[in-house]
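Asks: So, here's a batch of structures to check.
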Structure 1
Amino acid sequence: MKNKPILVVAGEPRSVFFEIFFKSIKRKKIKSPLILICCKNILLKEMEYFSFKKKINLLDPKKFKKIKINNDNINLIDIPYKTTSKQSSKNYNLKKYINDCFSIAFSLLKKRITHKFINGPINKSTFLDKKYLGITEYISKYFNTKKFGMLIYNKELSVCPVTTHLPIKLVSKNITKKKVFEKIEIIHNFFISYFNKKPKIAITGLNPHCESILKNNEDKSIVEAALKKATKKNISIKGVFSADTIFLKSNRKKFDVIIGMYHDQVLAPLKTIYEYDAINITLGLPFLRVSPDHGPNQKMYRKNKSDPLSLIRALTFLDNK
């Protein structure tokens, strides 16, 4: 295939994904063939509901090297999904279905059919069953990736939390010099590899104003130590900055990436500034994994009011790689 395909796991059946997927491919022409991985029956019902008309091209994942595909039709790998009214069976079937979708995608990625992968939103509490903090960790574990990061990317400014979906009371226990440096290094290497650019990185402290009334101040003993190590390796990084001022316009315009210590410390301001104009990239994998920067939003299911911008950005990003 001239353009490597983009694998798209639809994710949660009752989510905003199909709505934003239909809107995305209507609004944006993608050169890379899209391969949707989901249940055909679910797809047909959503197409009927949203009056979305396109032929479905069923694919056999075992015969990829012998086929030519484009985006004239919806290229689909059909994954069976059994519906039931019994709650325990319903949860089991849902987890099995999503796991089967991921398994097919992972198999094709391992065979190097492509290096481009998107997953739609997943209900983490149901699917991960508290075994992983998030889909980033789930995929990284599957591919035995020890050093990974969650980059919320916007071409103007990106952010990366050192810890991801971790309760606040556990954050300080999981901040180490090694983890902080790994995030700095993996971001630096990613920007050089995919953007041919040495990124300008800022890093925040953990505590308000980078100060602490305790004897051990993590901002000095851990974050500052990691920053000094990175500087010695010729990485462009500055800090340690207070999180309440680094996102001011005059400050943030100086940097490509801001690293924070925990999820909401950097994601909340980024989403306030850019809303849906950002994508979630998992760093450190042997392929490009991207997802829209929002969840299933089941309350908005079938309301036809969801903004597809993040998925459009995700598709466009992979289309150019």
Structure 2
Amino acid sequence: MVRIIGFLVGLGFAGVLLISLFVGVSNYFSNPPAPMPEGKFHEEPKHLALASDGPFGKFDREQLQRGFQVYKEVCSACHSLSLVAFRDLQGLGYNEAEVKAIANQWAIEVPSVNPETGEPATRKALPSDRFPSPYANETAARAANNNALPPDLSLITKAREGGAAYVYSLLTGYQNQPAKLLKEFPTAKTPPGLHYNPFFANLNLAMPPPLTSEGQVVYTDGTKPTVDQMAQDVAAFLVWTAEPKLENRHRSGIAVVIFLLFATVLAYLAYQQIWAEAKRKVRRTGPLDPKNKAKSRRAKAKQGIAG
């Protein structure tokens, strides 16, 4: 009885699910969802080729230094880099003296406490310090950016789909709203204080174009600082901030693959040398055992059974 009741309850539950599925599918086809401008005009990140791409990729130190310069002179006014210390810049090719100078000359000082009064104060950065935030707290950051919170850039290429290509595309993707968009979606006009960018998820973001003109940053190595070049360089730099040990990981991976290939060859040769000629011995037990077969024959003969 209990089984019958359980079966009927399960059958009823399955019936409700099927009815819900049928109603949902019929409603979808009878009243399809209205198209949204984000779904039609959002674009995937543009292709970006960096020296660090692929399993054999290595960082281009000159490009990383140019990208750091772009971050320092343009991005650091709004965006923090809280997971990176000044001493980590030695990975870009700077020596210890240069790192000390960069930390000491950083425009934003590090929050501290006055040892004499105990009051909040600031001090010059040390190589052991992480990059200080341009804002005291989240409230101050939102107040200075029309209630938008500038994200920390330490892991931005890991946190956004597309990684470095997304950063590069976003920085170079600012444009006027297409007339086609406004024709199809008259109510989708970019609100005041926002900026149209087809590479952003909802097409409009609060950050104004940070890279606006050629020569905004003057490179010391003679590279022409076009907007496209500056965007590529800072994207490469942010790949390094997200994974500064990438080259070590690549080297370790290659070494492991070589070891596994070598071990596989040795294992195959050992098999050929030791086991390939060995015959498999099968121990006959049970009915196949000759003694048991003889007993079966005697028993059958005694009972007068043929076979």
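Asks: If FRET efficiency 1/(1 + (r/R0)^6) of positions 25 and 297 (r between Cβ atoms, R0 = 25 Å, to 0.05) computes to 0.80, which of 1, 2 did it come from?
Replies: Considering all the candidates, the number was obtained from 1.
Asks: If semi-axes √(5λ) of the Cα gyration tensor in Å is computed to be 36, 21, 18, which of 1, 2 is the source?
Replies: 1
Asks: Out of 1, 2, choose the structure whose coordinates give distance in nm of label points 7 Å out along Cα→Cβ at positions 9 and 241 equal to 5.7 when calculated.
Replies: Of the options listed, only 2 reproduces it.
Asks: A value of 13.4, 42 was derived for Rg and Dmax of the Cα atoms in Å, for residues 169-256 alone; which structure in 1, 2 was it taken from?
Replies: 1
Asks: Upon calculation of distance in nm of label points 7 Å out along Cα→Cβ at positions 217 and 233 from the atomic coordinates, which of the structures 1, 2 produces 0.5?
Replies: Only structure 2 yields this read-out.
Asks: Where does the value -11000 come from, among 1, 2, when helix-only ellipticity at 222 nm (-39500 (n - 2.57) for each DSSP H run of 4 or more, over all residues; to 500) is the thing being computed?
Replies: Traced to structure 1.
Readers should treat all values here as calculations from the given coordinates under stated rules, not as data from a laboratory. No experiment lies behind these values; they were computed from the predicted model shown. Cβ atoms are built from the backbone, for glycine too; each structure is taken alone.
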